[in-house]
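In the part that follows, the structures are each spelled out as structure tokens.
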Structure 1
Amino acid sequence: MRQAIMTKYLGPTNYLPARVRVWCSAKKISVYWNYELNPEENHTYAANTLVELLGWDTELIGGADDKGGYVFVQVN
């Protein structure tokens, strides 16, 4: 079953550093922001981290959505 993967930037708080929330129907996780990467690379990294965690053997393609996040879909 193919699932879209969505991401959203979460800014730092008094208790947590900046991070990317990444989710699909199967699971939801947060990945810490890497300041050595640009925003698109951070969202892509987070989506790929979720794919690895779920054990999926797939490639993703994605882009920005109109709410400030990104959406990724499986291409194979």
Structure 2
Amino acid sequence: MSAILQIDQMTIEEKLRVMEAIWDDLCQHEEAVPVHQWQKDILEQRERLVEQGKAQFVDWETAKKNITERTR
């Protein structure tokens, strides 16, 4: 199947819907998505920090709020 997208003519809402559809599809095939060693290293480092009590996880809503506040 071939699709020609004219991205410059799409609304922001349409672009976001396409991005979400692509992301959803990638999540269905996550084993095929390459993960680089540097990405694995960062995740391992973050896991160590959590185990050592130097970092903690936050729920997604809190994370979004923090990101929004930092980017204003």
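Each reported figure results from applying straightforward, stated rules to the coordinates on display, with no laboratory input. Computed from a predicted model, the values in this text were never measured in an experiment. Cβ atoms are built from the backbone, for glycine too; each structure is taken alone.
The maximum of mean count of other Cβ atoms within 10 Å over residues 6-13 over structures 1, 2, that is, the highest value, falls on 1.
From which structure (1, 2) was mean count of other Cβ atoms within 10 Å over residues 46-53 calculated, if the value obtained is 10.4? Derived from 2, not from the others.
With helix-only ellipticity at 222 nm (-39500 (n - 2.57) for each DSSP H run of 4 or more, over all residues; to 500) coming out at -19000, pick the structure among 1, 2 it was computed from. Of the structures listed, the value fits 2. When mean projected area of the Cα convex hull in nm² is computed across structures 1, 2, the figure 8.1 traces back to 2.
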